[in-house]
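Dropping the structures in below, format is structure tokens.
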Structure I
Amino acid sequence: MGKAAAEASPAARAVFARADAALGSPISRLCFDGPIEELTLTANTQPALVATSAALVAALRERWPSHPPPAFAAGHSLGEYSALVAAGALDLEAAVRLCRLRGAAMQDAVPPGEGGMAAVMGMDAAGVEALCADAAQGDVLSPANFNSPGQIVIAGHARAVDRAKELCAARGGKLTLLKVSAPFHCALMRPAAERLLPELERTRVSPFAFPVVANVDAEPNLDPARVPGLLTRQIDGPVQWMRSIERIAAEGVTVALEIGPGKVLAGLVKRIDKRIKVLGVGDPAGIEKVDAFLREAAGATSGGEG
């Protein structure tokens with residue numbers, strides 16, 4: 001991932017070089033060539049994704065320097081770090097080092113096999129919260145990602161997730177177990193949050209170029225002093241993605257760019273608010289489409305359609 005952008009853009013190459021230097025290891029080589037088994041280790045995946053997203057932002061700004069900054073940025077879970085880098089609040093070097101520690105801390109927080117996550121479809125938030133409460137039976141189980149209407153991810157002890165699967169079908173929902181390395185965004189991640197907090201508090205946070213919507217409260221933030229607390233709470237608290245998109249939609253946002261590998265967030269946004277049009281920017285081809293996409297969207301908005 002990110003290889004095509006690095007080959008096409010000097011600005012993207014410079015970002016990967018900075019990430020390599022900050023980590024003291026060639027994360028760029030892992031991104032470009034793998035092996036996939038090493039790239040998918042959480043301690044590598046997290047800084048790799050942030051480096052790739054930041055490289056794409058740099059390539060985008062290099063290609064279209066006259067475009068104004070966005071009104072808001074938002075990132076899903078780890079993506080909040082990428083959003084903070086894009087907004088100038090976190091240096092790339094600090095972000096990739098924090099995310100390497102974050103990945104290791106989250107992986108170490110729960111022994112392999114003890115935790116689990118599952119996607120619940122066809123139930124509202126109240127129904128999923130009741131499902132978790134009934135299936136917990138003294139274990140940890142709670143909503144982890146409020147992704148879109150009808151799709152909420154739960155996380156906790158594996159045995160509690162298994163009990164939830166038995167209850168879910170009887171309540172009209174559908175539960176799909178997820179292949180994950182740890183139960184993210186639940187109380188089992190408290191040791192990881194405690195491990196990361198001192199590093200976050202030591203990290204310099206700069207003034208924001210534009211607000212970043214925080215995962216934990218779905219509110220735009222421009223206060224550097226709040227960043228360590230928000231990122232700490234994010235580790236063992238649920239990702240309020242649906243509320244985040246609803247918040248920026250309420251501010252009048254009708255156009256967004258999904259910057260990074262994949263198009264998962266575009267699909268979630270479409271389910272949350274169809275008025276927001278999203279373009280995926282994951283490679284040079286996506287970057288080339290940005291100008292026409294934004295111009296077309298601006299024309300639609302001026303014509304009363306957006």
Structure II
Amino acid sequence: MIRDLPVYGNLILAPLSGYNDWPFRRLCREFGAALVYTGLLSAQGILYGSQRTHEMLAFHADERPLVCQLFGGEVDTLLAAAQVVVAAGADVLDVNLGCPEPKVTKKGYGAALLKDPAQIGRIFARLTRAVPLPVTAKIRLGWDAASRNYLEVARAMEENGAALIAVHGRTADQFYLGEADWDAIAEVKQAVSVPVLASGDVRCVADIARIQAHTGCDGVMIGRAAVGNPWIFGLRDRDAVPLAERVSVMLRHLRDMVDEAGAYHGLVCFRKHLSEYLRRAGLPRHLRAKMTNCDDLDRLIALLEQTALSVSSIKPVGDL
């Protein structure tokens with residue numbers, strides 16, 4: 001439960017900026033994700049009426065429950081943007097306290113807020129009193145190795161009404177280097193009474209059980225390992241998925257991307273997923289390169305269908 005919202009499962013799609021548009025979220029939900037997040041949305045962008053931000057806020061009913069993640073640092077700005085999120089029909093409001101990207105942290109947002117637990121407390125006190133949705137956050141262990149203040153941050157959140165805490169087991173300055181500290185995630189789980197999601201170094205199905213056993217967490221948040229691999233939410237490793245089946249899902253995903261963004265932009269956005277779909281698929285390097293560099297929609301569809309038909313008989317999707 002996220003406050004009064006039931007979540008039927010414990011595998012969660014992380015808020016992947018640049019990837020979590022509605023075609024990817026719907027696919028992950030269909031394959032078993034119990035909860036999906038939007039990508040990182042700027043609170044200021046929402047208030048300024050950014051077209052791209054509002055497109056990212058659009059969703060379909062079959063994606064629910066949907067978590068909308070905002071980043072910002074000024075309480076009034078976050079509160080005003082939260083009202084837009086409520087009106088859009090999201091189920092949960094999440095505050096980003098973990099993004100380590102300089103373009104976010106240089107403004108004092110994302111993981112930079114970990115430097116000021118008191119400000120985090122003020123943000124949550126205001127949001128949880130004013131917003132009817134459950135308010136949550138994803139955090140890191142601290143800004144750097146010298147300031148691993150994750151327990152102080154988690155307690156400040158819980159004391160001010162947070163309904164759930166997702167913990168990525170690295171500091172901000174680690175980005176994605178080194179090993180995630182699952183012991184620290186377990187400490188957060190023991191320190192608070194609200195649900196805790198564990199994140200970091202979940203690369204395959206076996207890692208899901210390992211991180212759950214190690215941390216005692218209520219759910220597992222999967223990010224990079226889900227790109228080109230929605231099967232992980234059905235407890236199935238991508239390497240076990242036959243190429244023809246992969247291609248069938250890829251064509252479905254591509255079709256939805258084109259429906260969302262048009263032929264050219266849909267194709268360009270899909271190519272971020274394509275190389276991961278093709279990982280360890282047994283294809284010659286030149287063929288993979290031809291696909292991942294293709295900028296013609298019809299040509300890519302033909303390449304994918306021909307590849308699938310060469311290894312198995314599947315029904316072609318046809319024109320998009």
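No value in this document is a laboratory result; all are computed from the given coordinates. Bear in mind that the values here come from a model prediction, so they are computed numbers and not experimental data. Cβ atoms are built from the backbone, for glycine too; each structure is taken alone.
Some notes on this structure:
- When semi-axes √(5λ) of the Cα gyration tensor in Å, for residues 172-275 alone is computed across structures I, II, the figure 25, 22, 12 traces back to I.
- Structure (I, II) behind the derived value 1.2 of distance in nm of label points 7 Å out along Cα→Cβ at positions 76 and 180: I
- Structure responsible for 14, with relative contact order in percent (Cα under 8 Å, 6 or more apart) calculated and labels I, II on offer: II
- In this comparison of I, II, the computed figure 18.4 for mean count of other Cβ atoms within 10 Å over residues 140-147 is attributed to II.
- Identity of the structure behind 24, 15, 13 (criterion: semi-axes √(5λ) of the Cα gyration tensor in Å, for residues 36-155 alone, calculated), options I, II: II
- Largest in FRET efficiency 1/(1 + (r/R0)^6) of positions 28 and 268 (r between Cβ atoms, R0 = 30 Å, to 0.05) among the labelled structures I, II is structure II.
- Entry that produces 33, 59, 9 once P(r) over Cα pairs in 20 Å bins from 0, in percent is calculated, selected from I, II: I
- For distance in nm of label points 7 Å out along Cα→Cβ at positions 164 and 220 computed as 1.6, the structure of I, II it came from: II
- Comparison of I, II - label where distance in nm of label points 7 Å out along Cα→Cβ at positions 44 and 236 is highest: II
- With helix-only ellipticity at 222 nm (-39500 (n - 2.57) for each DSSP H run of 4 or more, over all residues; to 500) derived as -16500, matching label from I, II: I
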